[in-house]
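A.B. asks: Have a look at these structures, which come just after this line.
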Structure P
Amino acid sequence: MAQLTNKVIWITGASSGIGEALTYELAKKGAKLILSARRKEELERVKGNCIASVQPNVRVLPLDLAQSGTLQLSTEAAIQMFGHVDILINNGGISQRSLAKETSLEVDRVLMEIDYFGTVALTKFLLPHFLEKKSGHFVVTSSVMGIIGTPYRSGYAAAKHALHGFFDSLRAEVWRENIFVTLICPGWIRTNITLNAVVGDGSKLNQMDKTTDHGLSPEELAKRMVVAIEKRKEEVYIGGAKEVFAVYAKRFFPALFSKIVRKATVR
């Protein structure tokens, strides 16, 4: 099991939800942290919530995953903060709540730009650093939607499926260089991701799904994610029984799953 003490860990989407919970959990492990998201004031709040003895080892690096042209400079800045990066947790992203027929192509492009291209850009910009030092670990907060697809998630599921294709291929390419890839696939997690989810015209949903509201807490997810990172797992599913069942039903009983998912409550 890999030890995380003094490891430099870069977390995107660190200003709230899963990323915030991960920050606190990894701080307990004695990691050195780089926190990234768009909102600098929220990143500073998260840093301030870490215990005083940890705060000198927490740095803030605002970035916008939708602006992939700026992410090479962000990567260079992240490396300079502690002299190197050991683990990148690609956790930033947005969700969707709209039928495919009601979703503009521009919204699909936004979902892909943030959830896929932003993540891949950071990964590609950091990869030479990992190759040079012959070690590194890419962690990706994907989703059960990276394995299955349900109503109201066509663009989101497409982006998460794409992440799996990219990172499975990357893992097969870099394993000889002591570089690891972990895909984390949460089910329903009780965060504000639903409030900020986009609908068909690109506006925010601004309401909480019942399923999300009854989901696993981000604190519990963070604890399980840290274990998966320490064990360098390749892919893990974390959530309630229904979400995990759906993954295996899709794999082993695809026709049955297809019938079940038509009637699934996903809002």
Structure Q
Amino acid sequence: MPQVLLFTLLALSFSVNAIVIRPDVDDSKYRIQATEFPALADMPVEGHGVLIAPQWIITAAHAITWQAEIKQVMVGGIPRAVERIEIHPGYKAPAKQLLEQALATWDWTLFRVLLASSDDIALLKLAKPITDVVPASIFSGNSEFGQIVKVIGKGATGNGLSGYEFSDPHRTELRRAYNKVTSADGRWICYLFDNSVDALPLEGGSGNGDSGGPVLIEDKTGWLLAGLTSWTDLQSTNRTPGRYGQVTCNVRLNHYKQWVQGVMSGQP
């Protein structure tokens, strides 16, 4: 679920939306089969993660911390038991008071500051290694800016003109869309849902229910995992998510390489 800078917090669950599409392109062109990215993990109810090692799934911290308990996740259509969860110590859950202030005034400045300074990443260790699904490979380097990314998710959907309603289902059909990285530094990789002549043929963005889902960059070896869907800024006083102009920021995995390796090796 990307945390839509308003509703994710209405539900106090920090969610990102599902794949939002162009209004002039048929939805069927965005839909894909699970075989296109078998390493995708489905969290209970909504949200995603990605299998990066036989016994490890990576996800956005906010995609799981709102749930009381996670005993299993789905990978490859099969329930997989969870042994334990590791939340990054720098993850910051928003205070209820901060949310109430933002909702009352529609001034999200401090809320944005909190999101931008939070380490929104977590790892799930499975009870048993997965042997029937190949883990995703992680993108390395600092060349994300200007590159085309592919985003995947099953969350809420709509189009750039009308957006979608907060009450829409947060788990729908599996879709993917493409976008161009407009900023990449430190914790975040961000992109703009563009309505200009420069928009990609399958331009799109994330929506509620896509949090923790993959942000992929292609190289000569294939599509590599560069980020995780995290939060969305509507960039407008319009209170409808999913419209053109919204910016989505994604956890930049290169920034967390040492932490991930440390947790998986038992030496965080």
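No value in this document is a laboratory result; all are computed from the given coordinates. From a predicted model like this one, the values you see are computed outputs, not experimental measurements. Cβ atoms are built from the backbone, for glycine too; each structure is taken alone.
A.B. asks: For structures P, Q, which has the highest computed value of mean count of other Cβ atoms within 10 Å over residues 148-155? Write down the numbers at each step before the final one.
C.D. replies: Working: P: 20.2; Q: 24.8.
By mean count of other Cβ atoms within 10 Å over residues 148-155, the leading structure of P, Q is Q.
A.B. asks: When mean count of other Cβ atoms within 10 Å over residues 108-115 is computed for each of P, Q, which one produces 19.2? Please list the in-between numbers first.
C.D. replies: Working: P: 19.2; Q: 16.4.
The value was obtained from structure P.
A.B. asks: Rank structures P, Q by FRET efficiency 1/(1 + (r/R0)^6) of positions 60 and 252 (r between Cβ atoms, R0 = 41 Å, to 0.05) and report only the one at the top, that is, the highest. It would help to have the intermediate numbers written out before the result.
C.D. replies: Working: P: 0.35; Q: 1.00.
Going through P, Q one by one, FRET efficiency 1/(1 + (r/R0)^6) of positions 60 and 252 (r between Cβ atoms, R0 = 41 Å, to 0.05) peaks for structure Q.
A.B. asks: Can I ask one more? Quick one: relative contact order in percent (Cα under 8 Å, 6 or more apart) came out at 28 when computed from one of P, Q, so which one is it?
C.D. replies: Details: P: 20; Q: 28.
Computed on structure Q.
A.B. asks: Taking 4.9 as the value of distance in nm of label points 7 Å out along Cα→Cβ at positions 28 and 84 derived from one of the structures shown (P, Q), identify that structure.
C.D. replies: Numbers: P: 2.8; Q: 4.9.
Label of the source structure: Q.
A.B. asks: Computing FRET efficiency 1/(1 + (r/R0)^6) of positions 44 and 140 (r between Cβ atoms, R0 = 25 Å, to 0.05) for each of P, Q, which one ends up highest?
C.D. replies: Values: P: 0.45; Q: 0.20.
Of structures P, Q, the maximum of FRET efficiency 1/(1 + (r/R0)^6) of positions 44 and 140 (r between Cβ atoms, R0 = 25 Å, to 0.05) occurs in P.
A.B. asks: Suppose helix-only ellipticity at 222 nm (-39500 (n - 2.57) for each DSSP H run of 4 or more, over all residues; to 500) works out to -13500; of P, Q, which structure was it derived from? Intermediate values should be presented prior to the final figure.
C.D. replies: Details: P: -13500; Q: -3500.
It must be structure P, since only it matches.
A.B. asks: Comparing distance in nm of label points 7 Å out along Cα→Cβ at positions 92 and 204 across P, Q, which structure shows the greatest value? Write out the running numbers ahead of the final one.
C.D. replies: Numbers: P: 1.7; Q: 3.2.
With respect to distance in nm of label points 7 Å out along Cα→Cβ at positions 92 and 204, the highest-scoring structure among P, Q is Q.
A.B. asks: Quick check: 3.8 is what I get for distance in nm of label points 7 Å out along Cα→Cβ at positions 52 and 76, calculated from one of P, Q. Which structure matches? Display every interim value, and only then the final one.
C.D. replies: Numbers: P: 3.8; Q: 2.0.
Derived from the structure labelled P.
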